[in-house]
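Below you'll find the structures, each written out as structure tokens.
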Structure I
Amino acid sequence: MRNVVFLIMALVVLSGCGAKEADISEETHTENAEQAVVVADDSQENEEDEYGEEETVESEDGEQQGGFLPDHWNYFGYEDEWNGESVQDFTNQDYDNDGITDRVYREQGVDMGFCHYRIEMGNGIVIDMDKDVYGTGFPHVKGADINGDGENEIIFSLTYDTSTDMRSFGDMEIYEKHGNSYEKAKLPFEESEEGCEQTIPVRYEAVHEMNENLIKVSVDGYETLVPINTYQWDNLSYSGYDCEMNCTVWDNYIFDHNGEEKLVCKIRLFDKWSWYGLFAVLGYENGEYKVDEWWRVNDEFGDITGDSPWELYSYRLCRKELETENGIYIVELWLDKGIYGNIEEFGAGGGIYEENYIGQYYLAVTNENGEVLSKRELEQDFEDGGKMNFPGSFEIVVADYNQDGCPDFTIGSYLSSTANLYALYTVWDDGKIGLLGKDIPNSSPSDFSIAFETRADKSFCGSIYDNTVGEDRTVVYVWEDTQKKYVESE
């Protein structure tokens with residue numbers, strides 16, 4: 001049932017490649033905000049303060065409401081007086097670092113469903129937000145010197161924690177101190193006309209090469225290839241990505257970079273089912289904020305401290321149909337769990353390629369109906385099996401070495417700059433995977449499945465470079481019928 005829901009939601013999001021997502025987001029956003037105001041209108045009591053009316057929501061017994069975030073939708077007043085779980089986030093705060101407590105005030109906005117915020121500094125300076133924002137957002141305020149001028153900038157943001165797709169929404173503003181007042185800063189994003197949502201256009205383009213499931217993501221001059229697990233690619237329409245979307249900065253945090261404070265802005269990629277994201281690290285140059293770095297992120301809810309390779313799981317690297325006496329069997333090579341990256345990330349060296357799929361692999365055999373008949377972990381056949389690396393999809397080469405009518409094939413792994421090390425497998429009549437030989441070196445470092453030269457007596461030949469004579473020498477492997485495996489000929 002969950003897979004059906006995933007499929008329906010993905011098709012809705014991807015129709016129009018982003019346009020539909022924007023329509024749905026705005027409608028849901030506004031609907032939640034209007035619900036909050038309807039409740040608030042029936043329960044508000046007003047109380048004068050020096051800036052106007054302080055409005056709080058009271059329950060039937062006269063107690064101020066708190067608890068979960070929806071209750072915050074109905075609250076108007078100082079955030080450090082709200083009787084909710086996050087009141088401590090606003091208590092005894094000193095955002096400008098002058099030793100005096102600063103406070104955040106929330107009031108009803110001009111239009112239904114909106115509210116207005118101001119930050120009252122203990123020294124008398126007031127930051128009055130230039131726009132109303134949706135009432136369903138939850139406020140966050142940070143103080144940090146992110147432009148290096150010696151004064152704390154004030155970062156105001158809203159997250160929409162109660163939304164079913166919270167990473168599609170977000171508001172953010174930065175205020176810089178100039179003399180005895182604060183001015184709103186221009187950010188390297190596009191700000192919405194309604195609220196202070198910050199977005200940036202992201203271009204998606206599915207890459208269709210062999211069996212590789214990759215999407216090229218381009219943003220602000222930065223490009224990265226993102227691997228998509230096989231289920232999402234096959235069933236959630238990821239293979240059809242070819243569009244541009246305006247992606248929202250949905251959250252942020254402060255990062256200490258060699259003694260300098262940096263603001264890191266979180267941007268989600270793809271749809272609500274994706275954990276992938278890009279974090280924009282803001283810098284400041286010639287009086288303007290700009291994106292200094294883009295960090296790839298595998299879990300957007302964490303606060304990371306640097307770029308990392310894309311994590312990957314349940315990824316089918318190779319697929320080959322086999323004709324047998326019992327019908328069609330399909331053998332597949334799967335990356336169970338690992339990482340993906342290019343040579344620039346991992347650094348040139350033995351076993352590193354232009355593209356790298358590194359991790360734990362297994363072979364699987366299915367019938368035409370998709371029923372799994374057998375599996376075999378490669379780590380039991382290769383010394384580096386727990387961390388094997390392939391440069392991408394490749395053709396699984398099939399032969400019948402021992403002439404028993406069952407299809408045989410090889411899988412190879414890096415051994416040296418001049419050779420790979422191979423294991424020889426077979427698929428028995430019942431679909432079970434068998435091992436016919438392993439630790440078979442061959443001078444074919446660029447090939448990860450090969451056909452050895454066969455002989456009439458069921459033996460086959462390989463070749464390996466011999467340093468003592470400075471040339472390849474032939475190695476013969478003979479079939480031991482009693483042991484059902486190949487051994488090197490003496």
Structure II
Amino acid sequence: MKKIFLLPLIVVFGVPLAVFTQENGLNADGYREQSRKLPIADRLELAKQTIQDSADEAVLSAAVADLAKYAITPERNEAALESVEQVLRKCSCDSDLYGQALLAKARITARAGQKQEGYALFRREIAECRQKSAYAEFFTSLWENGDYELSALEDYQRHTSDELSDAVRTYYDCHGNLIKFYTRLRVIKTTRKDYSAVASASAQVQESQRRPLAKPIAEAICLAVDERYPESLEKLRTIDETLQSGKAPESAFDESKDLPFYIASVLFFEGLDFEAMRTAFRQYMDRNTENRPVVLERALNLLYASEFDPFNLFKRVPELSGFLIASEYMTDESIKSDFSDEKIAALLNIHRQGLWYQGKAQEAERMALDIMAKYYPQTLEGANAALSLAAYSLYLHKDRDATDRIMYDILEKAPYEQIVPHAKAWLAGSAYMRGDIERAQFFIQEVLDEIGPEWQGSFRECREAMLRLRDKIENGESVYEIKDGRLIRR
């Protein structure tokens with residue numbers, strides 16, 4: 001999942017509604033391009049109309065994906081399910097489209113409150129091995145339904161279960177790393193301080209004959225979730241010593257490759273000894289020189305977990321991200337070439353955000369410029385950096401004109417759906433501060449059209465900010481007043 005990291009003060013405050021029809025002969029990319037420009041209500045109407053009119057399986061698959069993602073309200077969810085059922089009736093059971101439609105049905109069914117039925121559909125489709133996205137869709141559904149603990153347990157099962165076939169493990173790349181078991185349980189702990197992973201999740205973790213040490217590792221992780229860090233570290237280090245001694249039970253998975261990573265993760269969240277954390281992560285890197293892209297991916301998984309407790313954790317991010325940036329991963333071009341631009345930019349971006357939380361605003365600004373120079377507008381992370389640079393222009397330099405120019409540039413050159421509502425929210429707030437109420441109302445309505453009331457995270461904050469700004473305007477709370485025939489700031 002892509003993360004959009006916003007400054008905590010960014011939200012201080014989507015296209016006019018129109019009738020769109022699917023163009024004749026539109027391919028899947030054309031459909032997506034047309035769809036992404038629309039408010040949610042029109043986007044769903046386009047998807048339903050496409051399902052009625054199109055016979056192109058790739059186009060239908062894109063329409064089904066829109067229904068699964070955006071039909072969040074009960075009324076829209078019910079209508080979406082009818083359209084998905086229509087797709088299932090008219091396509092071959094052996095087609096990719098059929099599998100995609102079943103995943104959409106599973107998500108919509110679970111969202112409608114029939115979670116067990118929806119989750120059972122996901123598990124059956126996972127076993128079919130015909131949609132690479134099946135696990136990701138399942139975890140998204142668990143997440144949006146608030147089943148965070150079940151999401152963690154399902155991830156544990158994915159990588160350790162004796163019941164999964166070799167075909168499933170190979171098809172879905174069930175690599176074995178348990179970091180998401182850790183980070184998903186931590187989300188619960190950040191919102192429910194009385195939650196005990198030891199009492200709840202650990203009790204549900206199953207033994208694995210394939211991986212005899214998986215359960216002890218999971219138990220150590222649960223101790224860390226409950227902030228019993230010394231006990232967790234002692235348990236993990238004992239397991240690692242057993243592995244290094246050659247006395248560990250036979251396993252289908254080499255647990256020794258990941259043990260230093262678990263230790264580094266616990267030390268990161270404990271926040272007391274970053275030198276020890278870096279030493280452990282260095283061991284992890286050294287034990288996985290044959291698969292460096294996976295190491296970087298796991299590091300990002302860990303760093304992204306800071307999003308759920310930003311004021312406590314983001315300032316720690318540079319302790320690890322800075323270490324990686326200074327390592328051969330970023331300094332040796334022959335190694336750096338193994339990583340995609342998106343992953344490199346992601347590492348730089350989260351480091352930049354950490355610098356901001358550490359109070360190093362000028363460094364963060366310079367880094368945003370560097371990221372944009374290399375990765376904007378062709379990557380989401382480049383657009384993310386541009387969004388923050390616009391914020392820095394206002395906060396550091398009081399340059400509202402520069403902020404607006406960057407936001408309009410994002411809308412024109414990098415209109416990623418994860419970014420656009422935030423850019424428009426900025427422009428709404430800017431128009432309000434300039435006294436251009438009509439333009440502010442225009443952007444407010446666009447944001448409200450693009451973000452439904454059920455959206456979570458930064459999108460929800462963005463929507464709520466626009467509702468507050470709309471109320472201010474409707475209540476006549478302008479930042480300007482007319483005095484002596486002139487428009488002046490209050």
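Tabulated data for the structure shown
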| item | result |
| --- | --- |
| Distance in nm of label points 7 Å out along Cα→Cβ at positions 223 and 279 - highest-scoring structure of I, II | I |
| Entry that produces -21000 once helix-only ellipticity at 222 nm (-39500 (n - 2.57) for each DSSP H run of 4 or more, over all residues; to 500) is calculated, selected from I, II | II |
| Structure with the greatest value (metric FRET efficiency 1/(1 + (r/R0)^6) of positions 215 and 439 (r between Cβ atoms, R0 = 41 Å, to 0.05), set I, II) | I |
| Cα Rg over 2.2 N^0.38 Å, for residues 127-342 alone from the coordinates reads 1.22; which among I, II | I |
| Answer label among I, II for the case where distance in nm of label points 7 Å out along Cα→Cβ at positions 295 and 319, calculated from the coordinates, equals 3.6 | I |
| Distance in nm of label points 7 Å out along Cα→Cβ at positions 207 and 367 from the coordinates reads 4.7; which among I, II | II |
| For 21.5 (mean count of other Cβ atoms within 10 Å over residues 183-190, calculated) the corresponding structure among I, II | II |
| Volume of the Cα convex hull per residue in Å³ derived as 166 - corresponding label from I, II | II |
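Bear in mind these aren't lab numbers, they're just calculated from the coordinates by the rules spelled out. Since we're looking at a predicted model, the values are computed, not measured. Cβ atoms are built from the backbone, for glycine too; each structure is taken alone.
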